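Bear in mind that the values in this text are calculations on the coordinates, not laboratory data. Fair warning: this is a prediction, and the values are worked out from it, not measured in the lab. Cβ atoms are built from the backbone, for glycine too; each structure is taken alone.
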Structure P
Amino acid sequence: MNIELSEIERAAERLRPIIHHTELDRSTTFSAMSGGQIYLKCENRQKTGSFKIRGASNKIASMTERGENRPVVASSAGNHAQGVAYAASRLGIPATIVMPKAAPIAKVQATEGYGAKVVLAGDCYDDAYACAKRICEEEGAAFLHPYNDPEVIAGQGTLGLEILEDLPYVDVIVVPAGGGGLLAGVAAAVKQLNPRVKVYGVQARGADAVAQSFREKKLVTTDSAATIADGIAVKAPGDITVELINRYADGVVTVSDTEIADAILLLIERAKQIVEPAGATPLAAVLNGRIDVKGKRVVCVMSGGNIDVSFVQSIIERGLVARHRRVKFIVTLLDRPGSLVQLLNIIAGAGANILTVQHDKLNAGLNPNETDVHIACEVGGEAHGRLIIDQLRSHGYAVELE
């Protein structure tokens, strides 16, 4: 099937009074780092905190235009839930969102705050999905798929129209991909308006079903989806989205979780932007050379900013380690007075800032007179980190990096 440009343009008209036309911000820092002219499409500042409101709003608005004023149901513990909740409330349609019982309280409260009824069911997404389908049958409600729906895809494609409106001479657009709705919509919109523009998708390496589908030119599902980027951790992309991506996209690349964490940290430090892991994948791909951007005008779509506050610290930690701003290691010491002080004096003398020190006397490999000491230090870069380890080893300590 195809999504005609006229359908995406009609979606843009429907969405005009509902959503933000998010800014396109040129980054001098990321341009210098990559060799291209890098622009950030700030969809992390969209209503509900992500692009998902576009597809949900277009779907529900299309239904009401057809006189289908029945309730809607969705199963999600993430951005789709909040997008559907807001869109339904804005258009006066009752909405029920089914989430797994373990869904974070903050997401439950946010979804309820947008006006939806939240039902907690089961231990995983599959359980929530099954419950949502039952509710649809019992109540005659419409199920809103998060990505494999033409009207949802058309809504997501409006993001591509905004980019071309704000930067007509863009050369490359880089888009996160999970189920594929955003990539399919943006690629369909952009290629039908300006085939010269390259459109690439980015996936996490541990959840690469769309990348495999693009490579094989057919729908491919994976057995697992393991990544910190929960917003794109999808094992089964849509048959509609895969067909559109294979028709319109120029490629799909992957990045590691460490590269994603590094990009999140860079966005916080250099761009003052809070971006969820999925939304940081385009910048990660550009800065790690997955896409040729030298001398080109490039838009990185930051698809969302709904990152759990409790998760931010662990992401920052990974990013600091990846950028050699922090080093962690284990040293085995004789368990006697003064030995720890001697160790810490060597580290301090090498100019490192000691962040944490933790004793572990329960390691089965230790003799009763030894203890493992886990240490985390703030350092000035890779060379400084190596210097500290070399200093310790030169004093006879056995050091194991964590």
Structure Q
Amino acid sequence: MKQYILSLNCGSSSLKFNLFEKREGNKLSSYLSGIVQEVGNREKSLLKYDVNGSRYQQCIPVGSHQEALVLLFRDLERNNIPIKSIGGVGHRVVHGGDKYINSVLIDDNVIKTIRDLIPLAPLHNAPNLIGIEEAMKLLPEVPHVAVFDTAFHGTIPEHAYRYAIPENWYRDYGVRRYGFHGTSHLYVAKRAARFLDIPYHEFNGITVHLGNGCSITKVREGKSIDTSMGFTPLEGLVMGTRSGDIDPALISHVADRLAKDKGLSTAEAYKRVMHALNKESGLKALTGVSMMQDIRKRANEGDAAADTALSIFAYRAAKYIGAYWATLPKTHAIVFTAGIGENEAFIRAEVLSFLEGLSFEIKEENWMHKQEMEIARSTKAGEKPLSVLVIPTDEEIVIAYDTLFIGQLKLGVPEKYPFEMSSTE
């Protein structure tokens, strides 16, 4: 019987899944992947997935994540994948706090820790935990592994993760930089090192994850040592609906004005400000929409507001890249990834244009899509050229391999992932 590893990402109203077939040599290959959308909204819920090159889609009432998982397992059986052939389940968990710097086998203590961390990521850890608990009920005999978005950033030194705030905020409330998108940054850093034929433990790079959420990470000798997202995913770059870096004093200023102008309580005013910074800011605030491809199209058609938004977005990214480059002893590569980073050639070129001191020479490959490639070089970065790469991210394969190695093979986190290896290794 074939064996499979299932990767799950349980959001507040969705269930993303990717089923990997186990091949010879403990290698994994994606076999079936998809999503259950609008979980809890029975009138709009939708199941869709790709299998064997075909797309399946069905509108079907799904009232809960438990129902979504039952629906998924039913369709696996319909595709001749017995549930007993699933040898492990990996779960994306957004926040591991400072407790976990690696993926872990889930037990009662891990579940308690994830629950205790809900106040740090209420929109993410709560549904992540629901997915874990429901999946463990339906598949109680197989190992379940938690893969944390924050784990890769567990190596950030204190001088980079501490804020200059009262000591008890840090000690008692856990206020510090945690960073997110860690699984993506890990994957593309490892693939970049392979692309450049550099041992990963020697790789220095700047990984640039640009999607609806955006973050940049400084990697030194294969370890994260700084990242743009902070205590929450709100800090850092301009994003689809998030403001990124702001002067924190504006929060009280706007809240006070809202309370006065709208007759709101102080608590309600602050709630509205924080909602706006997370859901109504970023590209959406600057242009009215959050989709980069729509904004780029408007800019090409002469829309001044869209053109300004692109410059704001690119300049913020360039500032972080420049700061990280200046504080590394040498940098092998800048690596673009995620939806915008992989597909928006104009944005990549715009970001590089703001890094004037490095004088990047952009190659024709920049205008290609969805493949690993070198798109630019700088000969002014030191003894060796500084490469700019595009590496499509694959967080699910990291989750699946961690689940295979930790949960099924009992070997712990892989020292070297199969996706890092050449065909001769």
Inset, instruction - For the read-out log10 I(q)/I(0) by the Debye sum over Cα atoms at q = 0.08, 0.09, 0.11, 0.14 Å⁻¹, a value of -0.46, -0.59, -0.90, -1.44 was computed from one structure; give its label from P, Q. - result: Q
Inset, instruction - Kindly point out which one of P, Q the value 2.9 was derived from, the read-out being distance in nm of label points 7 Å out along Cα→Cβ at positions 142 and 166. - result: P
Legend entry - Given 20.2 for mean count of other Cβ atoms within 10 Å over residues 62-69, calculated: source structure among P, Q: Q
Inset, instruction - For structures P, Q, calculate Cα Rg over 2.2 N^0.38 Å, for residues 134-229 alone and state which one comes out highest. - result: Q
Inset, instruction - Kindly point out which one of P, Q the value -11000 was derived from, the read-out being helix-only ellipticity at 222 nm (-39500 (n - 2.57) for each DSSP H run of 4 or more, over all residues; to 500). - result: Q
Legend entry - Comparison of P, Q by FRET efficiency 1/(1 + (r/R0)^6) of positions 22 and 254 (r between Cβ atoms, R0 = 41 Å, to 0.05) - largest value held by: P
